[in-house]
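Computed from the coordinates by the stated procedures, all read-outs in this text should not be read as laboratory data. Keep in mind it's a predicted model, so treat the numbers as computed, not measured. Cβ atoms are built from the backbone, for glycine too; each structure is taken alone.
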Structure 1
Amino acid sequence: MTLLQFFKENPQAALAFSGGVDSAYLLYAARHLGADVQAYYVKSVFQPQFELEDARRLAKQLSVELRVLELDVLACQTIAENPCDRCYHCKKMIFSAIAQAASGDGYSLLLDGTNASDEEGDRPGMRALRELEVRSPLRECGLTKERIRSLSKEAGLFTWDKPAYACLATRIPTGEPITREKLLATEAAEAYLFSIGFTDFRVRRMGDAARLQFPAGQLAKVLSKREEILAVLKQYYKTVLLDLEVRE
């Protein structure tokens, strides 16, 4: 199947839009192919502000209306307790909220940006999508992440080379309760590191410590800015550690 065939068969749908590479290309393709697709962005403490800004920027570039839904994910005790299947409960809550809003707007089919490179396996989030009958056109049409980046570049989408970015909750170890304060500390620390030129890194939490993970090619720069990084991050963490098992 191609995306053209998919949208001929499904000309009207709601899209869970994150502002990332995959959902951005899917929104572009749907619009380019003449489909009536309404984009929904769920704003919660699990998403940093720049993700919403990117989603709004992309929607504006495509002249598409973006509906932003506010959701208090930590109101769900199971999510806040951070069990190993947290992602299942979170995805179910998020996509249920989108489905409800979409139904009110007249859309019965819900899409997401899962692609053909995403391993399904026993991932909790995938289970939630199956239960809610969310369809993934990029995956169904065999489009891999590499291909989507290439097509996005051809289409002139600024998201084509955007690094993958998992939600802020993934920085907190499984089993450790998630709080708004911990998430805000993570967002502030990562926003600062982005602002001084670092990319594709993570600031993970270990108790009251920050464990920094960088690609090997950025370690020299990390050490050259050591004092500055410590001064800023110690506003949010008691200890700052550098993980030598670097991100590749």
Structure 2
Amino acid sequence: MNQPNPTPPDLQAERIDLAAAFRWTARLGLHEAVANHFSLAVSDDGRRFLMNPNQRHFANTRASDLLLLDADQPDVLQQPDAPDPTAWGLHGAIHRRVRHARCVMHVHSTYATVLASLADSRLPPIDQNCATFFNRYVIDEHYGGLAFEAEGERCAALLTDPKVKVMVMGNHGVLVIGDSVADAFNRLFYFERSAQTYILALQTQRPLRVMPDHIAEKTAQELEQYPEQAERHLSELKTILDREEPDYRL
């Protein structure tokens, strides 16, 4: 069996980015108590990753708090600083099985979870933000309980297509993946905004203005190629945090 690639010795930049994402997710109210989790691969093979510690509120998370884990070492659950077992089950499986999923963010945000609670959890392209996700998400129709290891493996199998960046987790919440913290966080932000637009539009009980498929796909491609939006988004958030909550970097 091949050994995982070595972890880069200096992970401070990665820790700071991930800590910033936790803090801003809390500000937006996209988290749920101490139940949700983010992770970031830090080895070339993706199997070594940073993740938030068990039961730590996103608003209190600092760069130094993040656990450095190995997806091939399940005995970490027996250690004093063990991660949340459902976080390990879900994120560990994804980092083992889905190499392109460098950053994984899972939340029970309000509007995405409402979408995941509908019998039809599709997100139609009714505006530019919704079109971002056209043909780029998968719906998990077979919720099997808390995301311990078997459930995590099942979920990971739904993310093998590199085009799929979002999983609407039926009866559960949402999970997004990305190439970096900035990429994943930007996607999480816009998916929640898109779900909000759709749910509010449904509440009007009036007909929806749904884009033709070819326009939705064109829009999605154009947004994928839009230069540096995710990186600038996270950079601006860190600038605000540096002024108002600088301890996230510690």
Structures 1, 2, by mean count of other Cβ atoms within 10 Å over residues 128-135: label with the highest value
2
Taking 0.99 as the value of Cα Rg over 2.2 N^0.38 Å derived from one of the structures shown (1, 2), identify that structure.
2
Given a computed value of 23 for relative contact order in percent (Cα under 8 Å, 6 or more apart), which structure among 1, 2 does it belong to?
2
